[in-house]
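Chemist: Some structures to go through are shown next.
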Structure P
Amino acid sequence: MKRKTAARRSGNLLRNRLRMSQIELLAAMERSPTLSAAARDVNLTQPAASRLLNTLTADLGIALFERVGRTLKPTAAGQALIRKAAEFVADLDRTQSDLEAIDEGLIGTISVGAGVSSCYVLVPRAVTLLLKTTPRIAVSVREGGMDELAARLREGRIDLLVGRFESETPYQDIAIEKLYSPSVRVVCGPQHPLARKRNPTWKELIQESWILPESGTPMRSGVEALFRRQGVRPQASLVESSAIQANVALLNSLNLIWVLSEDVSEYFAGLGALHIVNVPELDAPGPFIVGHLRHRRLSPSAERMRECLFEAAKPKPSRRR
């Protein structure tokens with residue numbers, strides 16, 4: 001009974017005594033390496049920040065931090081409180097954005113984190129659907145790597161992430177739904193001699209110079225499997241890169257071969273920026289997904305964006321003839 005009473009008293013203290021200045025400082029500690037950096041982030045001096053944390057520790061009667069040398073490190077309880085404070089501040093920021101949007105005549109906001117390859121076809125198509133059907137939603141899109149976007153999602157800075165994970169193992173706190181798995185095409189520049197060949201062979205392709213996908217990526221694994229099946233590797237692989245824009249530029253300045261998702265290949269082929277080589281397509285290295293935090297309920301705007309992503313992911317007629 002005493003333990004239950006103590007737990008209730010501690011809970012009441014957290015609700016009734018926790019100050020907004022303490023919450024903001026704790027949230028800043030989630031993204032700052034030191035207390036002094038977190039204090040600067042919320043416009044406090046380090047002594048003032050230390051007093052806020054000491055007061056909170058005394059009020060709760062729980063060890064939240066410990067000294068390791070000259071560095072203040074959070075205990076397990078401190079880490080839990082920092083994480084929840086960061087989520088709380090992120091929720092407040094999203095609510096503020098929604099209120100400002102409503103005040104301006106909109107009905108909500110949605111922030112999407114997009115992996116690079118999803119930014120050319122899938123995400124623009126989904127945003128187009130969203131704005132055509134629900135034009136009073138304000139949309140922001142943040143491009144980045146999937147690890148970076150997963151961190152933004154956990155911090156509450158984006159509502160949804162879209163892209164292709166190399167492995168789902170580190171993301172157990174994220175609810176992941178598969179959207180689609182576009183096949184992979186071999187591409188070259190419009191000026192490449194292979195662009196004028198109607199039916200080139202794999203042997204001819206592998207004799208060319210290639211841009212190889214970055215080592216360790218699903219796309220690289222697929223390309224290496226192709227080389228093993230053919231029993232030969234390219235003699236010249238001078239570039240290793242997964243930077244789509246840079247690779248398209250290289251295809252237009254050098255006679256190189258590359259592999260790219262079919263939807264993105266068709267996008268650039270439609271712009272005249274590359275040629276899709278007429279050889280059999282390769283299997284997809286993995287699906288494009290949409291993800292959100294399991295414990296965070298999607299807003300109506302985020303749920304509508306999720307629906308548009310699924311609609312955008314439905315197969316479209318190929319432009320290739």
Structure Q
Amino acid sequence: MLFSDTACSVNIIAPYTSNRPIRVKQAQNGFSVANFLYERMPYRSLAFWQERIQTGLITRNGVTLSANDILKAGDVLVHIILAQVEPSAPDIIPVLFEDEALIVVNKPAPLPTHAGGRYNRNSLVAILEERLNQKLYVVHRLDAVTEGIVVLAKTAQISADWANAFQNKAISKRYMALCRFINGCPDEGSTWQCDLPIGRYKSFVFCCNEEAQNPKKALTTFTLSQKIDAYFGLVACYPVSGRTHQIRLHCEAMKHPIVADTIYDGSLLEEKVLKFQNWAIALQNQFIKNEQTGSEFSLSTPAHWLQAKEFSSLYEAHLKA
């Protein structure tokens with residue numbers, strides 16, 4: 001884990017065969033197989049997908065395809081990966097609370113909450129279910145690159161109770177972010193908000209401008225918790241809505257991107273889809289409270305974030321390496 005103060009044990013999964021389903025959406029109706037795959041996953045070249053198709057590793061209903069075959073909405077392709085190698089993930093998952101109903105952990109980063117993308121067995125849920133030998137229910141999610149509090153239910157009923165609390169807006173959350181203020185850090189206690197709608201741009205990248213597809217309302221309020229120096233500060237983030245990548249996008253839009261966030265760092269949209277985020281960003285889910293049950297959980301801000309200049313310099317050096 002980049003920037004960690006201590007050595008980090010990692011969980012490594014041996015290579016295995018993986019069949020990844022990919023559904024064709026209405027907007028991709030009429031695409032050729034090769035163009036569809038490149039549109040969905042542009043971080044791989046068109047030549048890469050053409051080679052996968054030619055070698056029989058892309059199928060539909062168990063039948064191999066050609067690059068120029070035309071797809072229709074609702075088709076489900078399967079991408080066969082003969083030797084799936086998942087990225088390693090942090091192995092130490094601190095437990096903050098556990099009883100017969102819940103387990104609450106401090107999720108390290110980068111580690112996805114559940115299977116998806118390049119991760120399948122190396123996810124928080126998969127690791128905890130194996131260790132506890134029981135099914136767990138995700139109450140809420142964090143981005144893979146975000147660390148902090150995650151609540152998981154041990155029964156379907158408890159999961160439903162928490163879902164009801166979220167629906168009734170009885171859950172309060174606070175995130176803490178280490179941000180780089182492009183126009184200079186404001187005074188401590190300053191507050192502001194961002195209400196730009198959020199929608200998918202392409203692939204795994206979202207945006208909050210005119211390029212957003214089917215944008216949805218979003219609101220985040222911010223308070224400067226601690227001014228570290230002229231350009232760095234700790235920002236308390238309160239998401240009123242819960243859109244994908246909301247805090248990251250709104251921080252970027254307000255010209256104080258989160259330190260170590262390669263994707264939402266002010267770069268052009270077309271550049272974002274070609275990037276991977278392989279390390280933790282300086283964003284932590286720090287506090288969560290369920291008003292219906294009275295239960296609350298909190299964390300302290302990582303101490304090394306206070307060395308903001310050194311933190312940012314390490315990040316910049318990592319990018320150039």
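Chemist: Starting from the value 3.9: which structure in P, Q was distance in nm of label points 7 Å out along Cα→Cβ at positions 50 and 194 calculated from?
Modeler: Values: P: 6.4; Q: 3.9.
Source structure: Q.
Chemist: Which of the displayed structures (P, Q) returns the greatest value of Rg/Rh (Cα atoms, Kirkwood Rh), for residues 114-289 alone on calculation?
Modeler: Values: P: 1.00; Q: 0.98.
If we compare Rg/Rh (Cα atoms, Kirkwood Rh), for residues 114-289 alone over P, Q, the biggest value is for P.
Chemist: Work out the source of 16 here, i.e. which of P, Q gives that when relative contact order in percent (Cα under 8 Å, 6 or more apart) is computed. Write down the numbers at each step before the final one.
Modeler: Working: P: 20; Q: 16.
The read-out comes from structure Q.
Chemist: Computing helix-only ellipticity at 222 nm (-39500 (n - 2.57) for each DSSP H run of 4 or more, over all residues; to 500) gives -14500 for which of P, Q? Please list the in-between numbers first.
Modeler: Details: P: -14500; Q: -5500.
Working through the options, I get structure P.
Chemist: From P, Q, which structure was distance in nm of label points 7 Å out along Cα→Cβ at positions 90 and 178 = 2.7 calculated on? Spell out each step's value before the answer.
Modeler: Details: P: 2.7; Q: 1.3.
For distance in nm of label points 7 Å out along Cα→Cβ at positions 90 and 178, the value 2.7 is produced by structure P.
Chemist: Identify the structure, out of P, Q, from whose coordinates Rg and Dmax of the Cα atoms in Å was calculated to give 25.3, 83. The partial results should precede the final answer.
Modeler: Details: P: 25.3, 83; Q: 20.7, 62.
Matching structure: P.
Chemist: Still on this structure: For the read-out distance in nm of label points 7 Å out along Cα→Cβ at positions 234 and 258, a value of 1.1 was computed from one structure; give its label from P, Q. All intermediate terms of the calculation are to be shown ahead of the outcome.
Modeler: Working: P: 1.1; Q: 1.6.
Value 1.1 for distance in nm of label points 7 Å out along Cα→Cβ at positions 234 and 258 corresponds to P out of P, Q.
Chemist: Name the one structure among P, Q that mean count of other Cβ atoms within 10 Å over residues 66-73 of 14.1 was derived from. Provide the component values of the computation, followed by the final result.
Modeler: On the way: P: 10.2; Q: 14.1.
Derived from Q, not from the others.
Chemist: Here semi-axes √(5λ) of the Cα gyration tensor in Å, for residues 58-137 alone has been calculated and equals 40, 19, 8, so which of P, Q was it run on?
Modeler: Values: P: 40, 19, 8; Q: 36, 14, 11.
Source structure for this number: P.
Values in this text are rule-based calculations from the coordinates and carry no lab data. Please read these numbers as outputs of a predicted model, since none were measured by experiment. Cβ atoms are built from the backbone, for glycine too; each structure is taken alone.
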